[in-house]
Structure 1
Amino acid sequence: MSEQIKVAVSGAAGKMGSTVCAAVEAAPDMVLAGKADPSLGVALSEVLPGADVVVDFTRPDTALANAREIVSSGVHCVTGTTGVDYAGVAGAGEGKLFFAPNFAIGAVLMMEMSKLAAPHMPECEIVELHHPYKLDAPSGTADRTAKLIEQAGGNVHQPIHSIRLPGVIASQEVVFGELGQTLSLRHETYSRESFMPGVLLAVRKVATLPEAVTVGLENLLF
């Protein structure tokens, strides 16, 4: 078997971070090299020396600094922390950064289908639902969906409808309307495990990406 990818997780004590840790431990081609989190008493700098890739699921107010620290140390960064502009990380170091607002394969397919529909049914609205502890609104997924639709020739009516309720993990619906008809594209997330195939794919691919900063899981799927 080829050499295992050494993966550290930043935000390891959080719900997403702990799920990533379990997924990495279960992956035959990876080894969990470190877990950084303030509640664990472990700083990001402590896990960098033993890592090839750091997966960051933290907070918008810390994620950008984390990404810069990771990349500047020569380690690759995979992050799903939304509400952050990562463009400035390019050139910060030898490490590469991959960011996806959503790592669920179904969510990426929903966005791709929205791009396909936009030139033919350009009028649409986006409704996104998340748990009440999500800090950014609209979500990164909704924001990227809107940008992709507009690039494809669609017109997303503003504002994006953001709902924060207990009992919800993540959900998004894109509703297109045309004379005498509507088209709804909806993606539901029932568990955080749904994000793990996309996260592990990014961990495997980030070192080979041509750009210093890459945004969107579709770049790894299509």
Structure 2
Amino acid sequence: MNIWSALILTLQLASVSTCILLFISIPLAWWLARCQTVVYRGIVEAVVALPLVLPPTVVGFYLLVIFAPTTLLGQMWLSVTGHTLAFSFSGLVVGSVLYSLPFVVQPIQAAFTQFPNKLLDAAAVLGASPTQRFFNLVLPSVWRSVLVAASLGFAHTIGEFGIVLMIGGSIPEETRVLSIALYEYVEMTEYARAHTIASILVIFSFILLFCIYVARQKIDRH
């Protein structure tokens, strides 16, 4: 096994997943922050937060069931991508996005909730459209929170193990990410290589979390 190919694949997975997470999470968080219907908001918030309490293997299992080749979604996925969801890089992306969703949505939603409505009302009086208000007023004000959320999603994707193993298995240069490689090296009692991977993950996680906490302190001061 090649540690560096697993590292590159892990970074690719985290990067692609984080981009998709931001694309989904920003409008979703904005809707949750502005929704006035308690029941609807509560249902969506509960669905988004499910990965925080569910074992990753449960999420992975139901993804495999829903996207099985015998199901309608599975057949649609197969016709679009040319392969099944299981044992594919795109399957890892889908699983990672679902399992990291609350780590990205919740910080952005909190930032949107704290945004003063008076500024939005003033911009509306001046003739700004809802789209202009969002992109020219709201997003520039919460960019630090968006950056923190993206960092959390990126870090969580890199450290994920259960859902990756459930969906992707361990295919070299396709689904074998660092967490899977570490597990296999320990199984083979190759502790030197396992220590190398573990050290990379620990150092990276510490640096990223340090930067996130520093950024959060700056956000709180503002």
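No lab work stands behind these numbers, since they all come straight from the coordinates. From a predicted model like this one, the values you see are computed outputs, not experimental measurements. Cβ atoms are built from the backbone, for glycine too; each structure is taken alone.
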(request) Using the calculated result 15.1 for mean count of other Cβ atoms within 10 Å over residues 35-42, pick out the matching structure from 1, 2. (result) 1
(request) Can you spot which of 1, 2 the value 0.35 was calculated from, given it is FRET efficiency 1/(1 + (r/R0)^6) of positions 3 and 163 (r between Cβ atoms, R0 = 41 Å, to 0.05)? (result) 1
(request) Work out mean count of other Cβ atoms within 10 Å over residues 75-82 for each of structures 1, 2, then name the structure with the largest result. (result) 1
(request) State the single structure among 1, 2 that was used to calculate Cα Rg over 2.2 N^0.38 Å, giving 1.15. (result) 2
(message) On distance in nm of label points 7 Å out along Cα→Cβ at positions 59 and 83, which of the structures labelled 1, 2 is highest?
(response) 2
(request) State the single structure among 1, 2 that was used to calculate mean count of other Cβ atoms within 10 Å over residues 51-58, giving 14.2. (result) 2
(request) State the single structure among 1, 2 that was used to calculate relative contact order in percent (Cα under 8 Å, 6 or more apart), giving 31. (result) 2
(request) Using helix-only ellipticity at 222 nm (-39500 (n - 2.57) for each DSSP H run of 4 or more, over all residues; to 500) as the calculated read-out, with -26000 as its value, let me know the right label among 1, 2. (result) 2
